[in-house]
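Peer 1: Read through the structures below before going on.
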Structure 1
Amino acid sequence: MKLSPAELASCAQLAALVLQRWGGSACRLGMRQGIDEQDRVFYIDFLGCEPALSELQELLKKLKPGKCRFFVDVAHGCRIICEYLLGDTGYTYQVILPITAEPGEAEPKIVRVYNISAVHLPEGRGTRIYFRIFNSEEEVRLFEQRLKELEQADHRFIGQKLDLFSFQEELIGSGLPLFHPYGTRIRNKLIELIRKINRALGFDEVFTPHLWKVDVVKVSGHYDKYKENMFIFSVGDEEYTLKPMNCPGHILIFKSRERSYEELPVRYAEFATVYRNEIPGALRGLLRVRALTQDDHHVFARIDQVEQEVLKLVYAIMKLYQFFGFQEVRINLSTRPDNFIGSVDLWEQAETALKTILEKIKTMFGVEYYVKEKEGAFYGPKIDFDVKDSLGRWWQLGTIQLDFFQPANFGAYYTAKAGKKELPVIIHCAMLGSIERFMAVLLETTRGRLPAWLAPVQAAVIPVASRHAGYARAVATAIEEAGYYALADLEERTVNYKVRKYEDLKVPYILVVGDKEMQQQTVSVRKKGEKKTEEMPLESFIDLLRQEDKKIVQLVAEIKEFVQQLNNQCNQ
């Protein structure tokens, strides 16, 4: 991380202010991406102090400009000593920041703190202060105006407003969402969609328990590397864990009987909730939770089958993202790291296959891919999929990971043509990433205006007067019997009030029924986002909803056709 002298002075100014007011020590300086790629969020970790956010914000606004001098800490190498004259106190405060920089002098810029959270540090429990650095008050004003826009698009705000989910941290705990009936409908529809795609891709669905003995994660190697991220507890003399991933269970299903090369590829899918002990400061609504439901896929394949199997998955993911209206997708290929396992030849063969696939996808979809050198996992290269939302922010969703490591750990072999035991390659894949994260990104991108097939309620039926209540109920019942969700609002309110209410609740279709509609057995349809209404027979409206379903049928058919074409090429 490289900072300009003014940025370094700004960090020193904040640290000096915190230490002067609350004591303690600053032990770590870092930076991460904020709301978009241009937004840099800095953070400083402190030990032994717990600043109050509102008070710190006010102190920063009142702070008078000062100057900061930097000295290289020769004795300890990678540190800089900042001497900062704190406002008009006449006191020069010395702050040691763990970063390399050139000696010099600079004036700090404008600092604004937006969040303070607890953090687990190697030195113990600490406090992390997140802040941004601005060149002018006008920059601050424009940024905070954008923040207000983002608040309106925040999935947590939308989820509460539309009654989709909640977090009850006092009794349930942090990062553990409760999905309400409407939110559960959305989850189930997403799962139903992926289930249809899975059938087109040739996956068999499996089920594994939510907890297992730690022995299985010791065999997989996760116990040593990720123990602090697991929920581990004792049952008698044995240790168990809530499962942090699904792959060990799928490997054991594969291993449960002898496998022949003729059976491969073997494809398993599971919609399973896994549990990860994320630190409180990292949790953020549905985007980062402790209980996440993955649309998890595992393919057990021979090395010569990897290219075809991965191509099917990448194609399906790209079609899926197009279906949801994501206009920009970024594909990242992470290659062999320094600590890789397996042979160089195997890695190069796999990476060449993945690059060939992504070149084909580039031709099909016009999407570039980016190579991240040495950023693959130690057990295999991977492909990540990022989507850009309507606010210009990038989100990682789907992933495809090759794995040369786990089959050997579990002794999961197949019998090759020559009769010799060989290890398959495992292809890990999640198309949505997690149901929770995908829902969050979709809600923020659409501002809650979901497509009609995915919305928790397709239609709200509003009677003009009380004498039309019976017909309104009949209309809602007919829609429900056709397989959709509808409600009849019989509350004693004006039609305009109810129309505004359901527009605000993002219901795709608002149906108004009065004397004319009741007499002619029609409905006046108002589509979301439109002012005009269209009168049509009730059956025509139900056909309109069926057209939405046909889009799903078309998506699955296109994926199935692509799979069949690949299979035919392979069999020629």
Structure 2
Amino acid sequence: MQRCLTLTFARHSKLLLRNTFASVHCQQSAAMSGLLINQPKYSWLKELGLSEDNPGVYNGSWGGSGEVITSYCPANNEPIARVTQATLAEYEETVQKTREAWKVWADIPAPKRGEIVRQIGDALRKKIKVLGSLVSLEMGKIYVEGVGEVQEYVDVCDYAVGLSRMIGGPILPSERPGHALLEQWNPVGLVGIITAFNFPVAVYGWNNAIALTCGNVCLWKGAPTTPLTSVAVTKIVAEVLEQNNLPGAICSMTCGGADIGTAMAKDERVDLLSFTGSTHVGKLVAMMVQERFGRKLLELGGNNAIIVFEDADLNLVVPSAVFASVGTAGQRCTTTRRLMLHESVHDTVVERLIKAYKQVRIGDPWDPSTLYGPLHTKQAVDQYLAAIEQAKQQGGTIVCGGKVMDRPGNYVEPTIITGLAHNASIVQTETFVPILYVLKFKTEEEAFAWNNEVKQGLSSSIFTKDMGRVFRWLGPKGSDCGIVNVNIPTSGAEIGGAFGGEKHTGGGRESGSDSWKQYMRRSTCTINYSKDLPLAQGIKFE
């Protein structure tokens, strides 16, 4: 899933100034052209409690008096509705209320907390189609992916319900008579969650469901370009809390930009900060959190590769490569960006890929027949064009795509580029757009080395029938990624396993397996129930 480019913090002052100018211009345009929410075609938005103007702060009550931002549909660049962001004063108030709410939530037994999480999942199920439609409208991903993203939140809620009766530490044998040695796990407290535009529901869901079950309260800041989704999800969760007579601030939200994100990173009252976004911004976040010796969970970028060996089943390879490189218009952190083909199958696979790319149905993301929608922003279109130009300069040949499409919205052609060196700077750079670099290799050792030479270590996959090669790939000299697949795409992870990556991907783990441990603090407890006082290691102190 994954997770994961431009996000919540401004990259540098120039971009911030440009975005500020664009925001003012866009707000003026929105006022003149009208909002999609007022059109009959989009009246379903009101089923989510949305209106023309929406408060962007929730801490038990709704508010917001900061900058008013307009959300736009990437498929046509028309304004959907407006959201009022949080001020720093409102952030401060929200943190205080959220920490107060923890005093109530922490006293509730874990299985009872799991019951609340179950109700959140049920509430999401009831809204799954309409909320999935909003994700499609505001983020730009196709409708089935939008619904699938909400389903992922639901699935994590189901998983967390079972977890609520299982979390805990072991009782260990003590070397001292009359002593018990055990591990006690307790919630960290307040979990700050900063999420990216590309998965505006699922990534919050991963963190929220597990954090709540572990006894934490949550403060969420979604991406500034998907604020309506943040508001809609929070309304659903808040209603469940209200129905159970619980403080709404257990699941707080502050819409905002770099100021709110920076405040969260520097705030010692935020016991754990989970950040999903670009590697560049993630480094800044990590340094701010580390400066206060805080906890952080980083889910950053990925420059992911599929490796196809000479014995691969090409009937699996082609659809896998297409889905992993074209799905979500190349805007998943697990998107395949490098396709390494053994020299014996290179030409055949490229030929079949080009044919498959030309059959990808491009259109409005909410059209059920569409497989490929727009990029999220106009800035992403600029990044796409810049990457193609760099690839050409570095010796690449465009064999498919390579152009901006002549239609409303942020549409670009899914692109295949061949002929580049494995260590070309553009190949080594994660570009959050639908560009696939095809590389030709000769040996297994060469392919494994190329997979690992990039800075990120998120997802990877090989296609082969050689079982020895499979286990070498899984072993210490194989892939150095957090996700290591065989005969499946790099994207499309299940919630039961831990999700995350190594190196510049950040090292964080979310979702399944023992990821819950990141949301808790561990104490080693020794209890003397005897009348004697033996010391460890047989030390005598008399």
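Peer 1: With distance in nm of label points 7 Å out along Cα→Cβ at positions 314 and 386 coming out at 1.8, pick the structure among 1, 2 it was computed from.
Peer 2: 1
Peer 1: Let me ask another. Using percent of Cα pairs over 44 Å apart, single out the structure from 1, 2 with the greatest value.
Peer 2: 1
Peer 1: Comparing structures 1, 2 by mean count of other Cβ atoms within 10 Å over residues 338-345, which one has the largest value? Intermediate values should be presented prior to the final figure.
Peer 2: On the way: 1: 11.6; 2: 19.9.
Greatest value across 1, 2: structure 2.
Peer 1: Work out which structure the value 16.4 belongs to, where mean count of other Cβ atoms within 10 Å over residues 242-249 was derived from one of 1, 2.
Peer 2: The structure behind it is 2.
Peer 1: Once distance in nm of label points 7 Å out along Cα→Cβ at positions 122 and 154 is calculated for all of 1, 2, which comes out largest?
Peer 2: On the way: 1: 3.4; 2: 1.4.
The structure with the largest value is 1.
Peer 1: Among the shown structures 1, 2, from which was the value 0.9 of distance in nm of label points 7 Å out along Cα→Cβ at positions 482 and 498 calculated?
Peer 2: Numbers: 1: 1.9; 2: 0.9.
This figure was derived from 2.
Peer 1: Among 1, 2, considering only relative contact order in percent (Cα under 8 Å, 6 or more apart), which has the greatest calculated value?
Peer 2: Details: 1: 11; 2: 18.
With respect to relative contact order in percent (Cα under 8 Å, 6 or more apart), the highest-scoring structure among 1, 2 is 2.
Peer 1: Given 31, 55, 14, 0 as the derived value for P(r) over Cα pairs in 20 Å bins from 0, in percent, for residues 202-513 alone, which of the supplied structures 1, 2 does it correspond to? Don't skip to the answer; put the middle values down first.
Peer 2: Working: 1: 26, 48, 21, 4; 2: 31, 55, 14, 0.
Going through each structure in turn, the value belongs to 2.
Peer 1: For P(r) over Cα pairs in 5 Å bins from 0, in percent, for residues 34-305 alone, the calculated result is 1, 4, 8, 10, 12, 12, 11, 10, 9, 8, 6, 5, 2, 1, 0, 0, 0, so let me know which of 1, 2 that is.
Peer 2: Considering all the candidates, the number was obtained from 1.
Read the figures in this text as sums done on the coordinates, not as results from a lab. What you see is a predicted model; the values in this text were computed from it and never measured. Cβ atoms are built from the backbone, for glycine too; each structure is taken alone.
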